[in-house]
Structure I
């Protein structure tokens, strides 16, 4: 099998799809590359944001559950998404931009930390990397300062050592050191032939976690399409309760929980978001997979229309 290629996508929960679009496409400058429905619950939106061409490694997605309570990260949950940005001026630019949009941010020595409107924590870092920058166009964001894709996810784990065997021996993560007080944050890197990403485990807060708006549902790691069945067997053989391979139309997936409790997905690199829309029109209409297209007349009227900030841009 080829090694896994870092983070494929991250999926979270929102209670307000329009607010979500305004923030991730309007403020952070990502492209809404797919407007679809949750394939396990077609009554709710599934929104996908990424770089200009919808590449794995830049794709953050949201299930919309209107009225759902605010989430709270706890043990077995991802609590922070870390993005790469470029250039020494990147942190200054984003600190100003977020402030202009009413978003409070905390400036650290080498990063900027802030929350989305529902409390999901993000961190921007200027990290040297051989990986290709994954950038979306935005008229107010210089390309050299735009988000460049994922760098890491940080999760809470009561016993990070319990995850070592599955992460390192089965999935191919390598130890990347420890940080924080008394070295209690355990960092591992997953690097393939093209891309890499980090997975950090740290002690949980005393309060139990609560899945809800502003919380991460799962993180997906990128697999070569021809290897997904073999990965399913490897994960199952290591003792994880992996699902069968599931066809999500845009990629094929296997789901399981790693021993800390975090929900993992292995997702194939392709066929990708252009399988049912041309690149220049990604995210403009409601996309339904072949399994649900015949139900469009029933599904579409139940979903509130969304305004995409991109639609008002001038091409000049």
Structure II
């Protein structure tokens, strides 16, 4: 196979991880690391021998594929320029800060016949991959995604920063449409919403309740599914699935027996799998695992949640 040349735009924490994965991917050469802070880019590029740039527009005509891991508000302009230049893009979440920007990127990727994959990493979490094989018509979903405060991600609200992970997982698992949204949010340490709750009702009757905070005392990443034959709890960080099922009553009892089964899936590399999936799409020109339209759909739901929060504020 011909070697693919790659670049990473954004040399922060996520960008450094992307650079590391490209450098270790067979058939791919990490050629450039781009950041306005050349010293930081140099630190990321040092181990791979990549060239440091401070302007992503210098990548035009020099690379096949790029990861964009810059602040959220810059995603649209950078991705749009790269796609227009004929470069395939893996764009970190959130895809964009607005619905209109997301729609424009979907259209641009289509017109330019480029791969645009959105970096919803939880899709590659082995616990979520395993969940797909056991999920059967869930009736209720409950999520808790809580984090102590950091400055990272605060250029957008907590919906686009954190809740978007669980929204994407739910949308990828549940094919029906959302028919109603209720939401409430509070700004605590920033001028944007830092704590939020959203309640989504789907056309098949399923309800999803999502709780998110970036000002919590402790970190938590869990999603729970309640379906007719089981209760399934997923710990994203432990990469474990706990399954509770009903068995027939024991002799002499009127009540069913609850059996528990825990599946540990710790030996994995979700980001490596995400990068490998993107590279495979670039090589085959096949649809990416998380498409631009997937990214648009979750941005549209985020927008509906924000609209519901605005409507809930007393006049």
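Work out which structure the value 19.0 belongs to, where mean projected area of the Cα convex hull in nm² was derived from one of I, II. That value comes from structure II. Comparison across structures I, II (criterion: mean projected area of the Cα convex hull in nm², for residues 98-145 alone) gives the highest value for II.
Looking at structures I, II, which one was distance in nm of label points 7 Å out along Cα→Cβ at positions 26 and 290 calculated from, given that it came out as 3.8? Label of the originating structure: I. Could you tell me which structure in I, II was used to calculate helix-only ellipticity at 222 nm (-39500 (n - 2.57) for each DSSP H run of 4 or more, over all residues; to 500) as -2500? Corresponding structure: I.
Consider the structures I, II: one of them gives 2.2 for distance in nm of label points 7 Å out along Cα→Cβ at positions 10 and 266 as calculated from the coordinates. Say which. Structure I accounts for this read-out.
For which of the structures I, II does the calculation of distance in nm of label points 7 Å out along Cα→Cβ at positions 34 and 306 return 2.5? Each step should come with its number before you reach the end.
Details: I: 1.2; II: 2.5.
Structure II accounts for this read-out.
Each of I, II could give FRET efficiency 1/(1 + (r/R0)^6) of positions 50 and 74 (r between Cβ atoms, R0 = 25 Å, to 0.05), but the derived value 0.75 comes from II.
Comparing mean count of other Cβ atoms within 10 Å over residues 114-121 across structures I, II, which is largest? Can you show the working numbers first?
Details: I: 18.8; II: 24.2.
If we compare mean count of other Cβ atoms within 10 Å over residues 114-121 over I, II, the biggest value is for II.
Each of the structures I, II was assessed by distance in nm of label points 7 Å out along Cα→Cβ at positions 58 and 226; the largest value belongs to II.
Determine which structure produced the value 17 for relative contact order in percent (Cα under 8 Å, 6 or more apart), calculated from the coordinates; the candidates are I, II.
Details: I: 26; II: 17.
Source structure for this number: II.
Supply the structure label, taken from I, II, corresponding to distance in nm of label points 7 Å out along Cα→Cβ at positions 130 and 298 with the calculated value 5.1. This figure was derived from I.
Bear in mind these aren't lab numbers, they're just calculated from the coordinates by the rules spelled out. Keep in mind it's a predicted model, so treat the numbers as computed, not measured. Cβ atoms are built from the backbone, for glycine too; each structure is taken alone.
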